[in-house]
Structure I
Amino acid sequence: MEENLIVKLTYEFALKIIQYSEKLEDKKKNLMANQLFKSVTSIGANVHEAQSAESKSDFVHKMKIADKETYETMYWLSLCKATESYPKPENLIEEIEVIKKIIGKIISSSKNKN
């Protein structure tokens, strides 16, 4: 079976966010850790679920949910970056931006297919 790039990227990104969330928890930033954990795991779960979609519209719908969650994740990460007492998210913001672009491209190309 051929490897699916977006499934792989979202899974690997979720693992990185889990590690980052643990750093947040170490600093007693549990609310932020929980928000990030929820939004990122939702991205991967919806991308993964889209792979067994019942129809093209179901696939697009699941990917749109994943896309919305990328915006939420970008928001939480930008707050972490801007808050002095939080561990810096390093390259995580750039990685979620790449994932967002790929998901956007998948959505637009899926809508354009006949």
Structure II
Amino acid sequence: MRDLLLQCSGVAAIAVALIHGVLGETKVFARATIEPPRLRQLIRLVWQAGTVAWIGGGALLIAAPSMASEPARHWIIVTLAVVFGFAALANAWAMRGRHIGWVALSGVVALAVAGY
């Protein structure tokens, strides 16, 4: 059961990351006026780097149960719980709790910890 919870955490992490990337492009950067254009491009790429990192974290959470190393499982879960937990807290603080992102990110953390 704990392996299934951990894999669900990974799937949720990937889903949150994809939603983050799509909403960034369609809602945030579609309206943002950032000058000069090179700076706009840099900020978009940094935004999407977070998306790619979260997808990688989700893939690690999915793969962790099939690893033969208990320490690897431990550190994958601990590291990604901290990463997604920090993202959840930052989102809740920055958006004053009025954004669903912190709830989704907290769900990823809860599933990962439950699968520990």
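Assorted remarks:
- Which entry (I, II) yields the derived value 3.4 for distance in nm of label points 7 Å out along Cα→Cβ at positions 8 and 96: II
- If mean count of other Cβ atoms within 10 Å over residues 56-63 is computed and equals 19.4, the structure in I, II: II
- Entry that produces 27 once relative contact order in percent (Cα under 8 Å, 6 or more apart) is calculated, selected from I, II: I
Bear in mind these aren't lab numbers, they're just calculated from the coordinates by the rules spelled out. Because the structure is predicted, anything quoted here is derived from the model rather than measured. Cβ atoms are built from the backbone, for glycine too; each structure is taken alone.
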